[in-house]
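K.L.:
Down below are the structures I want you to see.
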Structure 1
């Protein structure tokens with residue numbers, strides 16, 4: 001029944017959508033089924049509405065209402081589910097009060113929790129209890145059963161909020177007032193929510209129910225999205241997300257202020273933001289991502305300070321970093337090559353390490369691009385007569401698809417690199433047409449769970465052609481889907497919908513599973529929180545027939561590259577394991593990841609209050625000693641080369657070079 005209503009109704013409303021597109025229209029509930037049907041018409045997996053999809057939509061709507069599970073109790077959740085279960089039918093009939101009914105249930109609890117919070121904060125003997133522990137992972141915590149249970153958790157949550165203000169330099173009395181005002185302000189904002197805002201929430205919840213990368217963009221959000229694409233406002237150069245009340249750094253944009261700082265890392269949490277070099281930091285926990293981004297952005301060359309919370313094995317690390325807002329500078333963060341020497345049978349051999357932080361492209365035919373820059377670096381490496389190359393994609397979150405295709409082709413003659421294909425399209429294949437092989441020697445690709453999208457395409461293609469050995473974390477991120485933004489008429493906003501998946505030449509999609517490493521060693525980002533599979537409703541992987549090209553290798557025996565043999569991988573893996581098992585840096589990484597996984601669900605208030613640990617103070621003191629920008633850059637370079645994963649990747653490519661030359665490792669290699 002739902003499916004029939006949905007299809008019939010969309011035909012009527014499409015006429016409304018198509019008319020008067022130059023005039024800004026209000027997003028009314030009668031338009032919702034039509035917009036949803038448009039999304040279903042293009043989505044890779046779903047093509048019609050179902051009971052299961054409705055259930056997922058409702059869960060996402062409730063999650064968007066109460067992200068921290070501090071307001072609703074289980075009976076409220078049941079009541080909301082009962083209301084929303086039949087919303088489609090009522091929308092079709094012109095009954096548009098369901099979302100308002102849900103909002104009333106929610107606002108009743110908001111009012112109760114606000115009264116309780118203000119009363120608790122007003123207690124004369126209120127003080128921070130450092131012994132309190134709070135479960136911050138909302139996905140692992142049920143909604144409270146009773147009002148009393150909800151208030152018990154809220155007390156802990158308020159302690160956590162106040163502690164964050166104090167840790168940011170605010171006096172306790174002022175911190176208490178700030179938190180109280182935040183509850184008052186939040187209640188006021190929620191009471192001011194309009195019907196159109198509820199409709200946007202509903203459509204976005206529907207999009208999120210399809211997959212984690214589909215979304216609905218309101219008029220304001222679409223404008224924000226377009227600003228991001230144009231990079232017309234200055235920021236810190238980072239992709240952010242909102243998780244469990246935190247603003248989380250997902251990726252660093254090469255050339256941006258965050259990347260150039262050398263301090264901020266993916267998965268860091270931004271807990272407070274301050275304007276200028278001095279003054280108080282304003283905690284941003286629980287603030288919407290949109291509001292946090294507004295605080296971070298500003299005029300070019302101005303200072304923004306961020307208070308960062310980083311997950312560590314023993315306790316969270318908290319520190320403040322100052323960044324200068326600026327546009328992205330590709331020149332400073334372009335691909336770079338470093339050379340590391342190793343002694344093989346008494347002879348020194350050079351190995352090149354190419355650090356590629358993203359697949360950048362400035363859009364011009366002769367300008368900066370990842371593929372063109374790496375091509376130049378490979379020419380330099382050939383002149384230097386390197387015995388092998390490591391391509392470091394361990395912090396590369398993706399970028400230009402064209403550059404990924406061209407870059408993969410630098411290491412083989414010609415051939416297919418990637419195919420995009422969906423449920424409704426015949427697909428499109430991207431191939432490298434340049435017959436030149438820029439480097440035919442031993443090749444190792446270093447990856448981590450941060451390696452995503454275009455990085456996975458390159459790693460996967462080179463692995464499928466047996467052109468390279470993939471090393472590092474157990475697998476890459478697993479972001480193997482393709483989205484398209486579709487603007488709606490009448491300035492109603494737009495929707496972003498997943499239409500296709502990426503497939504690598506062997507026929508596997510990189511979606512969800514990513515690309516598995518041939519040789520695995522400990523990585524600091526091997527956490528269950530990182531990766532496509534950790535996201536709600538991640539699309540399952542798919543497989544298509546292989547589309548490997550037979551023209552990938554050269555015919556000339558002298559210039560052919562050696563396909564990686566299965567026995568080689570077994571030998572290389574065994575040798576790597578021997579080194580990794582006795583390497584103190586890898587032992588430390590492994591221990592820290594294990595401890596962090598064990599305690600990540602619970603946060604101690606005492607840890608929040610520690611603004612900086614000794615390690616960070618030492619880092620600041622060391623940075624002050626390093627006066628010049630060149631000296632700072634050189635220190636970061638040295639730190640990079642000392643990384644355990646970089647050193648082990650070079651060890652592996654050295655072993656690979658011996659295997660290719662002699663067929664066995666009956667030789668000696670020294671650092």
Structure 2
């Protein structure tokens with residue numbers, strides 16, 4: 001991600017024209033991007049960074065006796081002084097940072113009762129260097145990020161610790177608060193439903209914990225509030241003249257961001273731009289969408305339209321276009337315009353065939369609420385664009401809301417590149433090292449485990465259909481649970497979790513369900529998921545950032561057992577679910593019980609799926625899974641690249657002017 005002009009991207013970091021600190025969009029070219037991708041793949045696999053970080057961590061650990069002798073007041077004073085020294089490059093080299101990390105390690109132990117392991121110190125050092133740190137699931141990424149976040153805050157940098165949801169943001173902020181308070185630092189937490197003044201106050205803290213969606217939308221709100229008057233000089237002049245402007249801003253700058261679960265934020269959620277919008281009035285909307293659904297339901301697949309399940313794309317045939325024209329005779333408004341009516345019917349067919357209740361969305365309190373595929377959580381105030389959301393509302397016989405009018409939009413790729421310093425943590429990042437380097441300028445470093453992995457994968461079973469799958473899952477749950485071990489069963493959708501819950505009830509197996517409908521009970525359900533004899537059914541809500549502690553005596557029984565019931569489009573998400581077991585050297589087992597009729601196989605490997613449905617040999621089913629996930633990953637990578645290119649083209653063709661960031 002070069003910042004300067006020229007073939008190799010050399011040049012100083014360019015700051016954006018903005019009232020607060022942020023980086024300008026990078027200047028790059030095809031050669032730069034290709035080199036970054038290749039270098040990212042190569043550099044992440046070389047041992048040089050890991051060896052260097054290990055040597056530094058050893059120096060820090062060796063200082064433990066010196067800092068253990070200091071009084072609390074001496075530790076705090078020394079931490080502030082050393083933080084200032086790190087800003088003065090000179091003959092001291094990395095000595096101030098080494099001593100600062102040693103002091104913070106001792107402070108973490110005194111305030112939180114945990115002393116970061118050498119591998120966690122390696123991770124913290126890599127974060128301070130602005131790298132993407134891959135740590136195995138369960139190795140303590142939250143504790144790894146603390147010294148880096150505190151060190152940056154002590155240096156005076158605006159620090160954002162970015163997580164994938166409000167629950168994790170609040171949890172991690174609460175954990176670091178005693179340490180920050182001891183150092184005189186304030187901690188803020190951003191929640192989705194906060195009012196503007198509370199958001200601004202939380203962003204004004206030394207350390208701000210926030211979800212990726214919240215921080216991006218707050219940035220867009222600032223852009224809209226400033227309009228074309230974004231320069232720092234113009235802001236200062238307005239303040240001097242009493243013209244306001246400062247009070248309207250929410251953020252205090254894009255200084256340093258530590259992104260947890262970075263592969264989810266940087267990759268999985270980067271296929272769709274974030275759009276800040278307002279609702280327009282359209283009295284005729286409800287009737288128009290109802291008519292569109294009526295016409296769409298009367299069309300025949302194959303004759304009037306074709307469906308591309310993999311791309312989720314509808315193509316109208318000539319016969320279909322003619323049939324729509326006949327059905328629209330006598331109608332007014334958009335129905336009299338050929339392209340407009342065909343777009344309406346295309347959206348109606350998409351709503352009918354590609355978007356399912358319980359998988360893509362739920363209906364709650366009379367509203368359609370989108371469920372995030374990767375986190376399993378409801379995304380408040382998020383809507384589909386282009387009238388699709390309204391078409392789904394009409395499909396569910398709900399009140400149709402107004403069409404959204406775009407005020408500003410930005411991709412995660414462009415937003416996170418605007419931080420002056422950026423770092424990230426993930427449990428699954430090596431396979432993405434090239435793309436991460438190309439897009440975000442981050443080199444991936446794999447940090448070794450603190451303890452050897454004791455988790456065992458006991459196999460994968462492919463069942464002929466859904467009925468056989470749920471029967472097999474219930475049998476395995478009963479078998480493992482009979483020994484007293486806790487069981488976590490992962491599903492891809494709300495609908496699947498509720499179907500499995502029904503089957504477990506019929507079998508007389510007491511359990512708890514965690515999905516988008518029960519996310520308010522997440523903390524309580526997770527707290528009990530590792531208890532002796534517990535059975536928990538969960539969507540991807542339990543897949544990332546969730547630490548399931550083992551109850552008394554569970555370790556001796558073999559730990560947590562995880563059952564995956566449907567493979568995801570990315571194998572990284574499968575590994576995240578498996579990673580709930582066997583954390584930090586604990587024992588645990590995992591297995592997969594899936595159906596050959598699952599959407600992943602039908603959508604991305606239809607040929608192999610038809611054969612596997614007749615001949616369920618292990619090698620063929622394994623090949624089908626590998627093929628489907630590889631093809632899905634390729635399609636998503638293409639989408640991300642196209643989104644970045646589209647973003648650049650729109651940026652060139654449009655001024656901001658409330659249309660696009």
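K.L.:
For the read-out Cα extents along the principal axes in Å, a value of 77, 62, 43 was computed from one structure; give its label from 1, 2.
P.N.:
Label of the source structure: 1.
K.L.:
Here Kirkwood radius over Cα pairs in Å, for residues 426-601 alone was calculated and came to 16.8; which of the structures 1, 2 was it taken from?
P.N.:
It must be structure 2, since only it matches.
A short reminder: the numbers here are calculations on the coordinates, not readings from a lab. Just so it is clear, the model here is predicted, and its values are computed rather than measured.
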